[in-house]
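Enquirer: Got some structures for you, see below.
Coordinate-derived values only; no laboratory data. Quick caveat: nothing in here was measured; it's all calculated off a predicted structure. Cβ atoms are built from the backbone, for glycine too; each structure is taken alone.
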Structure P
Amino acid sequence: MPRTVRRITVGTVMLGTIAAGTLPATAVQAMPTTPATDREITFTVDGTTTYGTLHIPAHRRGQKMPAVLLLPGSGPTDRNGDQPPALTPHTLAKLAGALAHDGVVSLRFDKYGTGRTGLGAYAGRPETLDHPAFVRQAATAYRLLAGQPEVNRRAVRLIGHSEGALTALRVAVAAEPRTAGVGLLQPLAKRFLDVLAQQLHDQLAAAVAAGQMSRQEQLTLGRAVDRAVADFRAHRPPDTSAMPPALADLFRALDGPSRRYVETIDAIDPVAVAYQLPRRTPVLLTCGTIDPQVPCHMTTPLAVALERAHTRGPGRIVLSGVAHGLTDPANPDVLAPATLDALGRFMRYGAR
């Protein structure tokens, strides 16, 4: 989501002769025999090698486990959900850890422009990188995950955070094998530039409420924002003449090498994509009550579309006291309990 302002580690279970002898035979058989591990994986799509981490929880030898492909938010967000060095919330790494605790395999990867993957084949022509390229990258990762020997290919799900939720939706429409569920965590719930404009309008309103600008200034800047969005959609350079420097710089940056990406992602309405999901697909949609980037009211049209598309639960879950990064600001180092509860409900729903 555009920002307008700036393992469990499971050791090998050691069963000595005394310990094993004190347990029923069925309990010994249920003990994990293969320790948890992180496996570095690579795959190639559109001439670029993508690098990722496959986390395998502790499990019985030969066991087939459910799995999740984790997709990050906007900007240069890497496989862990970070934009180093400044922003390191570890959002996807935390999700992978929570899933592993429940015996779920996960795959997360460095998308284009991040981590070891970098721009790859697009390095000399970043202006040609578009949103469909990210969808192809994610779809390839999904098929790779489904083919892992430890994975139950009938129980592979997609979970996307923020902008990654739109990518998850698009992959799920034609996923092979069919996805066992789609998790949309604090998702891009409207067209990209509509979300950006709403965030800017909300910030202007907050500035007026705080006495930092006049109502007339708010109206003037609000019209300038709407005009810049209209320019983008008409394939014109955005008019930034009536904007203060920081706001003008934002729109000029969108008009730079990433313009094709912005135009192609803005052309997608998440609500329209939701109607294309296979019937009875289990879906989780979350919103946080203290998330200014994706306030809950912004997700309502998407939630309605998912219901009308005859998807299954758990549906939309409102996370009380949870911010955009899926945490409670009072304890930002861990996922909020409400987030973990919603994640658990989603993974249990329709489990096969």
Structure Q
Amino acid sequence: MSRLLQTCLLSISLFTAGVAAAEKLTVTELQKGLDHPWAVAFLPDNQGMLITERSGQLRHWQPGKGLSKPVRGVPDVWAERQGGLLDVVLAPDFPQSRRVWLSYTEADERGRAGAVVGVGTLSEDNTQLNGFKPVLRQMPKLSGGANLGSRMAFDRDGMLYITFGDNFQAETAQDLSSLAGKVIRLNADGSIPADNPYIDKPDARGEIWALGVRNPQGIALNPWTQEMWENEHGPRGGDEVNILRKGKNYGWPLATWGEAYGGGKVVGSEGSKAPGTEQPAFWWKVSPALSGMAFYNSARFPQWKNSIFIGALKDKSLIHLTVNGDRVTEKSRLLRERGERIRDVRMGPDGYLYVLTDESDGKLLKVGLAE
């Protein structure tokens, strides 16, 4: 039987790290053969979705029509290690403007890489990205291909939040003259908001909203509080979920629940807590290697009310968390039996979860609860 569009009913019983759960899922393979897909964005009016492939292709997928040829007009990318074509988000006014934001990596003549975000206009037939223009670059370029971050999300006021990793240069996360290790906030047109916390501070980048992040791999707007939440990789252990607030310092590398890769204390760390830094809303002693995240805010599956879903690369699972205000609890780890790295998860307009697997034969999955 073909695995494409195959629906299987899964019964998962999980006992890991003190977490016990049983959730009966339906999982439909909508597409396979994707080249390390990284992000998905839903188009309005049942036009399907856009999918990025890390090697540099932007694809259009639509039910009944499948996967398109690569969309033309996408910028050239530096596709090495963790770099390449990364996130894709639609502008809040997309139905009128058809503007699409992309994040990706580029390298300089030394072979050092940095993240870039830019915007172009998608043609009505979804085949061409016109007039693409870079808006913000990480400078100077510091990365050899690690800790690039580069997730994006809009809030309800049309502000764009961008996560930039520390480029594996931990000290940059506390340096306000650098965009590395920061959360950025821009107006919808790419300009700097006048109320950003460091806009009038000498020698600080006005684009910065928050600092002290390491390798942020997920960002999503909490639909109940309208606050932006972020997740990130710790070093060896200490993966975190953070609630992003104006001007706050999320600690890296001064405060971390992880340890150095060779064991022991991270260089520059004062321990799990440090004065003037925020504690995570949730953290893991053993790193699942977090990726994309989505809040669940649909009536389709009431059992998932007040939930967050986060992909896991190393753990090869979809982590189900429950939320009560600022309190986060891990409930279960789903899809583990598939043995595939999970790169992104989004809640679709139909209330199902849409999941990308980070493989050379990457898949687009539609996940729901058995009804």
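Enquirer: Using distance in nm of label points 7 Å out along Cα→Cβ at positions 226 and 306, single out the structure from P, Q with the greatest value.
Expert: P
Enquirer: If mean count of other Cβ atoms within 10 Å over residues 82-89 is computed to be 24.1, which of P, Q is the source?
Expert: Derived from Q, not from the others.
Enquirer: Taking mean projected area of the Cα convex hull in nm² as the criterion, which structure among P, Q has the greatest value?
Expert: Result for mean projected area of the Cα convex hull in nm² over P, Q: largest is P.
Enquirer: Here helix-only ellipticity at 222 nm (-39500 (n - 2.57) for each DSSP H run of 4 or more, over all residues; to 500) has been calculated and equals 0, so which of P, Q was it run on?
Expert: Q
Enquirer: Also, quick follow-up: One of P, Q was used to compute distance in nm of label points 7 Å out along Cα→Cβ at positions 218 and 234, and the answer was 1.6. Which one was it?
Expert: It traces back to Q.
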